[in-house]
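Where a number appears in this text, it was derived from the coordinates with a stated rule and is not lab data. Computed from a predicted structure; not experimentally measured. Cβ atoms are built from the backbone, for glycine too; each structure is taken alone.
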Structure P
Amino acid sequence: MKNVSFHEIGAWDSIIDNIIAAYIINNIVNKYEVTWSCANVPIGKGLVKTAHGLLSIPAPATAILLKNIPIIDDGIAGERITPTGAAILSFLKPLPNISSSGIGNLKIYKQGIGIGTKDFKTIPNILRVLIFKEAKPSVKNTLKEVVSEIIFDIDDQSPEDLALSLDTIAQKEGTIDIVQKPILGKKGRVTININILCKVEKTEELIEMIFNETSTLGVRHSIKGRYILNRKITKISHFNIKQTKRPSGKITKKVESDNLKNYSYKNRKAIKNKIENN
């Protein structure tokens, strides 16, 4: 059997870091239902001195471990993430970071701060970890969730073709809502402003579809928090009834409009009154 020699990862500080991190993660996962998220990881640049000599940053092991984890180049030189940190992220497979404006129904429970010894001159060498707990929404009978908002403008696609494109996008898994409105754009052109809400994890897939299905050359994206009322769908005869409990305690009902499309206006009105007022 051949001996295997560990260099940097065999140092006591690396061993301790990995063991303690594993202990903390294991205890949290066994006690709570948790998800992990982190901001884009700074990639760093330059060279780092190792047991194998000078290596370019990120070091080969770090680069492998960071596969599929979002990174950012903030222009600051030096080793911004070590193989130890990359290994922890690789195991946790964190979700993209959600900004404070759209965290949803969470509240900060605890925070931990670690300070490194390396001096980056322009920024503090500090790692902060936040633990969130689920918070009850302040508005009764509501849920608070996080969604993606995608906005773009169209001024060179016919209304008929655009309608077909938006209908295709609406069928995409993760799409929540699509709203369009006319505005006056550049050069005095009548432009269609499109606003799409979708599940956060489906954002990139949906943006790719938008570029393929419409003539737009750019989209604006942001993370939003939204309140929604608790609701349930019941069935009366062949009608789907959307039932909601308002914050006041009042229960309201609404017939699914697609179930009424084959009725005349007079009959639609009678059916809606009968069902929604009972």
Structure Q
Amino acid sequence: MSEALLRLEKVEVVYHRVATAVQGVSLEVPRGAIVAVLGTNGAGKTTTLRAISGFIGLDDARVSDGTIRYRGERIENLPPHRVTALGIALVPERNKVFENLTVGENLEAVAPRAGANPRRLAEMTYSIFPALARLRRREAGYLSGGERQMLAIGSALACAPDLLLVDELSQGLAPLAVEELMHRLQSIRGELGTTVLLVEQNANVALEVADYGYVMENGRIVLDGTPHRLRGHPDVREFYLGGATRRRSYREVKQYRRSRRWYG
């Protein structure tokens, strides 16, 4: 893979100056890649994305240790508008859109980076998501869940990002809608050259499109590797890919496997 566009080194995030949510997280996102961060709810995935995008400042949180570098420049604790101006856009979870505006008005409401052509960006979004072109005059509140997620991604693309941060793309959507959206992410990478950092609970779909993956548990990276390596790892397969009959933490799985080897 190519050089790292984004690099996190031993990042720690603290909420309200007392609660540590992310501890010592290090990861890299190569230019032009799709990288997935996997983990259950509460693992620290969303906090990591908000730390990169600058939005943790709105949650009374901050990066208290470590570094976040984008194109080699440190960006930790910058406000969101400055991070966006550098070329990073966040697609938040739960497909946040302006429900009382039409699809077209949602895209027009986005302020693109300096020098970008808003009309060209809107047409580019419609070419990636043809369904939005047909719905451009419909109010966003009347869209389906999948269509809203398309619009949320389209609104982020209207910022003309080089790095797209996508939080829980599959949340609450039907499998066919998720499959379509994942295909569109590949199109965004392939046709626009946009780098993607994808946070997902659904490991199966994320590993279908990712070039590399990280597994988070309790605010830490516990495993990383190619999709092939992660699919083949017994602990990941048992917990994240449908092998377990009951949901357990990654730590429980590790302890179980160690005890099974010990008492064999």
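Worth pointing out:
- Among P, Q, which structure scores highest (criterion: FRET efficiency 1/(1 + (r/R0)^6) of positions 44 and 172 (r between Cβ atoms, R0 = 35 Å, to 0.05)): Q
- Entry that produces 62 once percent of Cα pairs over 27 Å apart is calculated, selected from P, Q: P
- Read-out helix-only ellipticity at 222 nm (-39500 (n - 2.57) for each DSSP H run of 4 or more, over all residues; to 500), computed value -11000, structure in P, Q: Q
- A value of 19.1 for mean count of other Cβ atoms within 10 Å over residues 76-83, calculated from one of P, Q, originates in structure P.
- Read-out relative contact order in percent (Cα under 8 Å, 6 or more apart), computed value 13, structure in P, Q: P
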